[in-house]
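Asker: The structures come next, written out as structure tokens.
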Structure P
Amino acid sequence: MDGFCMYLYGVVLKRLDLHRAALTILESAVHEEPLHWGSWLELASLITDRAKLKMLSLPDHWIKKFFIAHTYLEQQLNEEALDIYRDLGEQGFSSSNYLLAQSAIAHHNKREVNTAILTFRELRKKDPYRLDNLDTLSNLLYVKEMSVDLAFLAHHASETDKYRVETCCVIGNYYSLRGEHQKAVMYFERALKLNPQYLSAWTLMGHEFMEMKNTHAAIQSYRQAIDVNRRDYRAWYGLGQTYEILKLPYYCLYYYKQAQHLRPNDSRMLIALGETYEKLDKIQESLKCYYRARCFGDLEGMALLKLAKLFDKVNETEQAAAAYTEYVKENYDSQTDNKQEISLAFKYLANYHLKRNELDEAYEFAFKCLSYEESKEEGKALLKTVTQKRGQEDGEMQ
């Protein structure tokens with residue numbers, strides 16, 4: 001068989017779930033026809049981790065670097081992928097639109113939203129009618145709630161080619177941002193009629209069903225996404241969320257673990273795992289998750305608060321006070337919406353220092369309680385108690 005027939009044979013074996021045989025055949029296909037990118041893509045979909053990638057026998061060809069970078073990107077090894085793309089840019093591919101698109105996806109995966117949007121804009125200036133990866137750009141615009149930009153993108157994509165799956169996903173995201181979830185589902189379904197293996201459409205449709213409180217349909221959509229690509233952490237995470245709504249914490253734990261395995265450095269996965277362990281009264285595991293989320297950047301700023309509350313729950317008052325102190329240091333002066341949580345932290349710290357007879361610190365935190373409606377009355381009571389204690393101490397000294 002030549003390289004093209006081997007490619008077709010590999011695709012058939014993969015569809016039959018004969019993955020080991022498919023891997024061997026596709027490995028031979030890239031040796032026979034190294035410039036057939038389809039063979040490389042099918043081979044990449046069978047690589048589940050870095051160790052498996054290293055075991056492959058690949059041709060010594062310039063396209064091999066493109067394959068390795070693509071595989072790294074699929075495995076969420078985004079920094080490693082970006083390094084290869086930078087090297088390729090310096091080796092004669094600096095004007096490649098493909099490299100620019102892949103770099104934008106890597107920044108998207110790293111949640112560097114602004115950088116990813118700027119990279120996509122640069123790409124669109126170079127090739128305004130390119131629809132590949134526009135669904136990823138629409139996700140970024142959705143996250144930033146840039147409704148005008150998303151509307152323009154949907155209109156442009158529809159005028160360019162309304163029968164592309166990317167176009168359907170862009171329009172679906174546009175309707176989702178407007179809160180028209182039924183219309184969004186209709187466009188994601190249209191995308192799946194065009195290509196039933198299109199991963200983004202399954203995942204996005206699952207999100208829409210979640211918004212519509214249709215957990216059964218959401219579960220079906222996320223499961224379909226996993227069937228298409230088991231490395232899609234968003235689908236595993238989505239399943240965890242649906243089972244959390246259904247109050248099935250053991251199922252929830254399994255799916256969050258799968259998502260965290262695929263995104264080991266993502267603090268959101270660790271926070272979700274920690275919350276699930278907490279519901280199951282596995283306190284030490286929960287604390288470990290919150291600590292790790294803190295170490296990995298704590299994207300949503302929740303780890304310290306979770307740690308403080310959990311330490312308080314198990315009567316580790318010194319640890320709770322330390323976590324609350326760090327939390328207010330980081331959030332008190334910032335433009336945050338967590339006023340209720342900050343007021344709770346001030347109340348806790350005022351009471352903590354009062355019990356330890358550290359009256360200056362207790363007074364400072366009690367006074368700060370007055371700035372919040374939620375803690376104003378308790379703050380007044382605490383200030384009164386501090387004043388009385390100071391009076392007693394002064395009387396004893398005399």
Structure Q
Amino acid sequence: MRDEEKTGDLVSSLIPQPSSLIPPSLPLHIGIDAHSVGTGLAGNESYITNLIEALAALDEFNRYTLYVTKREAMERFRNRWPNVGVRLTLPHTPLVRIPLTLVNEMRRRPVDLLHVQYTAPPFAPCPVVATIHDLSFEHLPQTFKRRSRMQLRLTVRRTARAASHVLVPSEHTRRDIIETYKLKPERVSVTPLAAPIHFAPVEDKGEIRRVRELYNIEGNYILAVGSIQPRKNLAHLIAAYADLRRARPHANLPKLVLAGKKAWLYDETLRAIEEYGLGDLTVLTGYVSDADLPALYTGALCFVYPSYFEGFGLPPLEAMQCGTPVITGNRTSLPEVVHDAGLLVDPFDKDALVSALASLIDGSDLRVRLRVKGLERARHFSWRETARLTLQAYKRATGRNAER
């Protein structure tokens with residue numbers, strides 16, 4: 001047995017496992033690590049915020065305590081629901097907060113279950129449910145900074161093996177985590193993500209105009225949404241856009257709008273814009289709030305997401321829910337999300353990406369068809385259903401298999 005497997009078994013033995021002795025008639029006290037709220041960690045923050053809102057709307061029986069690290073997050077959730085409390089757990093530094101502050105807080109005010117994303121305390125005083133969105137750091141280590149890669153590889157493997165139950169957003173990620181970490185299939189459940197309910201086609205032309213002006217966007221545009229980092233494959237998108245421009249030197253091409261903050265290893269993307277001379281045709285918006293995104297999606301000619309590795313792929317779903325035609329990669333979880341409601345292309349095939357962009361720029365009928373199919377596809381996802389499935393996992397993790 002490898003040393004890391006021995007370590008994983010040791011950690012598993014230190015975290016309490018489900019007990020059938022907890023009476024199902026009593027409410028659970030569930031702790032949720034919500035440290036990402038208020039940090040701008042796009043995917044993680046969106047997931048936990050929407051899940052908390054959906055759980056609070058669905059479940060008035062159980063008690064919840066949210067562990068946050070930002071005072072604005074504390075104010076956001078405090079006194080909103082009678083069965084939801086909030087605790088400030090500082091400092092934000094994971095190496096101190098997770099094994100020390102969080103554990104001490106749970107020992108002072110015990111909970112029946114702790115729900116985390118990616119990383120659990122090695123000495124948690126209760127069963128743990130862990131959400132792990134993807135294993136990109138295992139399969140694509142070159143797309144992460146060295147320190148982040150090493151930390152994730154160590155802590156996520158241990159968390160997955162120690163947790164009473166693991167939640168993932170797609171069947172692709174479920175298969176991946178079972179195979180990579182050698183988990184029992186019954187310990188891993190799929191809880192798909194969803195776009196927030198306010199993501200919908202924006203009918204107010206004034207709102208669309210306001211958002212365009214706010215982010216300095218003029219004329220028609222092709223939209224890409226997501227943090228600027230290697231996995232999003234934006235440098236490849238820029239190269240495809242440059243080819244399209246060369247093929248149509250006299251055409252009035254839509255601008256390329258990259259909406260998202262600079263995350264890590266983003267130099268290649270910025271360098272591509274400069275090398276292809278696309279500064280006048282490219283808009284970098286920086287971080288875009290959830291309040292502005294629906295109008296940004298609605299105003300776009302089309303949405304493109306050439307990522308080559310995703311645990312789920314929320315931006316294509318957001319775009320579909322706003323009625324925007326979608327082009328996305330055909331790898332990992334993205335076909336699960338988009339299905340036949342968008343154009344799926346090999347993210348490494350530049351010619352295929354150029355062809356897909358051209359077909360949507362030129363084809364108004366195709367855009368209408370994809371708009372209709374995208375809106376229909378988006379109806380298959382809801383945060384209420386995600387909350388319901390998550391609540392089932394909480395019951396399994398604490399030995400409460402019977403439905404109320």
Structure R
Amino acid sequence: MSRKLEDIRNIGVIAHIDAGKTTVTEQMLYCAGATHNRGGVDEGTTTTDDDPEEQARGITIYSACVTFQWNGKHINLIDTPGHVDFTAEVERCLRVLDGVAVVFSAREGVEAQSETVWRQANRYQVPRIAFINKLDREGARFEEVITQIRERLAANPLAIQIPLGRGPAHIDNPFRGVIDLIEMKLLTFDRADKGKTIHVEEIPADALEEAEIWRAELLENLYEFDDEMMMLAMDQQPIPAAMIHQALRAGTLAMKIQPLLCGSALHGIGVQPVLDAVTRYLPSPLDRPPVEGDDLAAKKQDEPPKTQRKPDPSEPFAGLAFKVQPAKTGDLTWVRVYSGTLKANSRVLNPGKDKKENVAQLWQIHVTKRDRDGQIDTVSAGDIVG
């Protein structure tokens with residue numbers, strides 16, 4: 001099985017516990033058509049939290065990998081634990097991810113574990129986007145959370161959306177949609193189908209001035225990534241949306257900005273744009289630096305020289321086994337393939353043990369260990385398999 005490297009996105013969803021991370025993941029799967037019904041954390045029916053202990057506690061304990069398609073891109077998504085006790089589980093996954101979506105609660109903002117996972121993403125130089133969730137809750141804040149992200153995480157969040165309203169339905173100005181600052185349109189989401197249907201409308205007159213201020217700030221922060229955009233602005237010419245997307249991608253890959261979106265995953269508001277941002281702004285394996293390791297041909301030396309592997313199926317095989325998951329039929333080992341091709345019924349060298357290991361079967365993980373669907377013969381550079 002070989003995919004175009006530019007069409008692969010290996011991403012994670014990370015957050016402090018109770019920021020709504022697993023609900024965001026569930027809404028992604030539902031909107032992408034990977035699941036027919038959206039699971040709920042409180043009901044214990046989520047796709048990724050399928051362990052009995054996770055269902056009983058209502059939290060993510062083990063990382064879970066799911067794969068699905070969006071806008072012609074193949075997404076390998078890892079939902080990670082948010083509890084501080086399982087920080088090591090997050091770190092293992094961040095080593096193999098190309099990008100992450102960081103979820104923040106609009107009420108609690110940046111919390112302790114938010115800072116921890118952000119530092120971990122910095123350590124592995126992982127580009128990221130941000131999503132402010134739960135804008136439908138009492139006490140929801142937007143501007144304050146952006147300020148916290150900027151100051152406490154030493155980050156540069158760049159809003160590409162702003163909320164229309166804040167808080168629950170019973171207040172005077174409740175949260176009811178998001179304003180797209182790139183297209184300058186209001187997006188509302190149909191609750192009848194849990195947010196799958198998006199209605200594109202004109203921005204209400206009483207919100208237009210605020211939207212224009214936010215858009216001006218967005219563009220001003222993007223000029224350094226596109227000289228042509230700056231020239232158009234100086235000449236007071238319209239700036240095409242495609243040019244804005246291109247500049248956002250350049251800034252994200254350079255880790256100088258983090259595109260920021262907003263919504264309420266529980267009510268299906270704002271999650272499709274997050275998927276759009278994943279495919280538009282987060283890197284493919286081709287956008288990441290080559291992986292580096294010891295040159296096994298010179299392994300007898302006291303300090304063997306380093307060698308690099310590019311994300312190329314024609315290169316020698318290099319991969320990282322980053323998680324072992326017990327199962328009744330035998331341990332399931334998750335592997336990120338960095339170069340070359342891995343085949344079923346083959347043997348590969350484990351340099352940590354200096355011996356060859358058997359690769360009996362390969363599985364494309366569509367949901368989790370409960371439903372390992374899709375046995376495959378080979379997997380090539382850039383992909384993740386079990």
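Please treat every number below as a calculation from the coordinates, not as lab data. The shown structure was predicted, so the numbers you read here are calculated from the model rather than taken from an experiment. Cβ atoms are built from the backbone, for glycine too; each structure is taken alone.
Asker: Taking -24000 as the value of helix-only ellipticity at 222 nm (-39500 (n - 2.57) for each DSSP H run of 4 or more, over all residues; to 500) derived from one of the structures shown (P, Q, R), identify that structure.
Answerer: Details: P: -24000; Q: -12500; R: -7500.
Only structure P yields this read-out.
Asker: Right, here's the next one. Matching task: 1.00 is the computed value of FRET efficiency 1/(1 + (r/R0)^6) of positions 228 and 308 (r between Cβ atoms, R0 = 35 Å, to 0.05). Pick the structure from P, Q, R.
Answerer: Comparing all candidates, it corresponds to Q.
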